[in-house]
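Engineer: These notes open a run of structures that come right after.
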Structure I
Amino acid sequence: MKRLSFLLKEWKTIIVYGDGKPNQHIATGAEKQASVVAHRLEQLLETKHSTKVTQYFQRVYPHSLRKRWFSKVIAKLFLKVIAKLKPKSRIVLSDYFLQISKCLGCFESPIEKRDKNCNAHFSLEDPFVLVGAASSVAPFLVAMRYLHKTCKTIQVLHPRCNTDLFDAVVSPKHDIVYEKYNKGNWISTPFALHELSPEYLKQIREITIGQNPKLSSVIKVAILIGGPRNRWQRIFCNPHKSIARFVHRLLQAVNSLPQQNYLLLVTVSNRTPSRVAQLLYEQLEKNFLKDNIWFHNPKQQNSHNPYHQYLSVADYILVTSESVNMISEALSCQRPVFVYDLFGTESFCFSSRRLRLFLNNLIQCGCIVRFEGTWHVHSMPYLSCREEEIFTKLLHCLEEIPCPVASAK
């Protein structure tokens, strides 16, 4: 069996395929994780081989809601069929799939160059690495891998299919629930990958407190609000009752503080429904002093997102339990982290086995605590992300896995 062996220094282009809507100005959680993988890989290649690596970003799905839905249906069907075919047939099917996808409006979003000052251009004939964000873009990575012999693919988050369709798959270890699909190229991480480091948080904290001296003398509670994970949770979630219960417990917790000198640093995510954000703000204003609330909604355009600032200065962090990304980022701050099921995502009807496994593992090791209306400092065991080990294994997978095109010959 022939292998495609490229020297690491030949990889000068990294392309990230995003799963968000084309007109969405905020990156999704999966896109953030894919960007972290791409950035770390870029740093590794530039450090080891002194070669300039250019990073690009593109969202693959069309603007139209109907076309986007139809494209996802075809993509899922393609992923199911291709695993059953022989290598030469896979190449033909990949070509048809990409042609149909382009006719439906996929890839109509422009390719954005992350480094605006770089004048480099890439060709699909040159070696390049594709990094896919979330399972919805996995079919496009598979098709590109079979069509272009110079392409290496890294899937971020589990594709829910055999991982040997990719060169490497990087996802949190709670994806062990898909163990029947996992091959030797599945690389697990303790939690969601993120860009926050102790050094970065310390720097942001110093700048933030320097700009707002008041923060050094008050108890700061960062409240990070996610959102329903699917349309059924949106339909059955009763925001009036759930927010009322949440604010009642929050009021109990604030009243239990030794001093009433506190500040609530509240931010909602792009996934938070607008009516939930509005109701939450109204309830907070009704039950707490307005001067003690800093509320930020990232959906408001041209507004600076203080998310990292909130995390860096917080004494306590409260996160809604459905957001794996925000919980992972909160844990990097080495502060007491509390979780609360605001949207009913942990109920039997809506919770996924993966989410339950993720939360239970963190609760058992004492990293997070259920929010019951009190603050207490719980032990915070240090969770190492093993980045060096993860990316060493990732490079090994990229070098060792045989190229499907070469195998077909």
Structure II
Amino acid sequence: MIRLSGRFRSALIIGLQGIRARKTRTLLSMISLFLGVLAVVVVQTGASIAERARLADVELTEGIDGTTVLELNPTPEAAKIVVDTLDGSTGATALVSVAATIGEPGVTAVNPGGSPFDEDWGAPQDCTPDGVCTARPAGQAIDLQISAMTSDVREFRPFRHRSGEWLDFTTIPALAPRLVLNEEAARGFAEHRVPAELHIPGATSNITPQFIGVVDDGNTSPTAYARLDELNNWLSAEGVVDPNGGNGVQVMLAPGNPVAQVLTAKLRGIGVDTYARTINSRKDMQDELKLFRLIFLAMAALVLLIGVAGILNVGLATVGERVEEFALRRAVGTPRSLLAGIVLAETLLTGLLTAAAAIGLSAAGLKALSALFGDQQPFLRDVQFPWEAGVAGIIAGLIAGILGGFVPALRAAGIPIATVMRA
């Protein structure tokens, strides 16, 4: 074991001396190998960033991994139980979806039914008991969904702040409901001038809302977020939760929150069934991300093979120039295995140096990308260089060094001692 360790040390030292003596050839080998190793590192880094980007988008609309989501039929009695059970609890919030119109009452909105402003879902009609239906006149109004919350939902859905401020749940409920718009709703109000009059079916009167901020929630339909207790100033429980109005109730809870069992038992007691699911977006996207990574790894492997061919060519040329040196070493008793180790050590060191350069460039590039575009793309904000990419780069460098140096090492080990007599 000690003898093998000594041979390895000797091969490493002589390999380093060979690299220093032939800097130009080493540089050519590194250049031919650099793109291949860089491709492997970039693929691994890109896969990690793609996973982070996909998760960031899903978290906006669905929620953070591990969140338990309870969905139930929207009945007034069930809504009261939800609100009472969640009152004062942490790690849980309820969202009640309410259809609303802001603008002129009794007209066809510019986006009927709360559709995205680039789509047309058709104008609504008012029908009499006799079956006669007439379309509402066009007017200046915007249909949207209002998500009324019992507490801050950003614990589960990390919305991206765009402007203004978010709802403050620690203050006294305001008589004029404060609304935070998503980007689609904000675009609609920027493009269309409508009266500041909020109409919700079942409300005692129309309300003057306050727009206090804009967030990116990943939703393509116009949506606003409000405090449920502020809507209750104008709307009874029967109005907030109307089973015939298309409203929905959703409860989001932190992993392991005991409120889920209590709430489910109470709702089952009044005959309301709940549907529970746990968000596991990372697992759901695993196959897709694996396929993406395999495709690009195959492309990177092709580039790496081209680099291996280059280092193999340079290695064979170097051995051809050092025939007399290796023959002389054989004449003074150097084992064939040590000669092979010298050549292999040079290519391995070249591969490791190339891997270090590729990893360093990728890490610097990722840091620059985060600094330049982190404010525009949240998934790039404070992103760290993935250790998997560094490990993949080192492995790629070692594999390239072995493949590129194996044939030259065999050739060096096979040089006969008699060659020195012809030198």
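Engineer: One of I, II was used to calculate P(r) over Cα pairs in 20 Å bins from 0, in percent, giving 25, 54, 20, 1; which?
Structural biologist: Corresponding structure: I.
Engineer: Please compute distance in nm of label points 7 Å out along Cα→Cβ at positions 111 and 199 for structures I, II and give me the label with the greatest value.
Structural biologist: I
Engineer: Work out which structure the value 3.7 belongs to, where distance in nm of label points 7 Å out along Cα→Cβ at positions 143 and 287 was derived from one of I, II.
Structural biologist: II
Engineer: Can you spot which of I, II the value -12500 was calculated from, given it is helix-only ellipticity at 222 nm (-39500 (n - 2.57) for each DSSP H run of 4 or more, over all residues; to 500)?
Structural biologist: Of the options listed, only I reproduces it.
Engineer: Continuing with this model, one more query. Can you spot which of I, II the value 18 was calculated from, given it is relative contact order in percent (Cα under 8 Å, 6 or more apart)?
Structural biologist: I
Bear in mind that the values in this text are calculations on the coordinates, not laboratory data. Just so you know, these numbers come straight off a predicted model, no measurement behind them. Cβ atoms are built from the backbone, for glycine too; each structure is taken alone.
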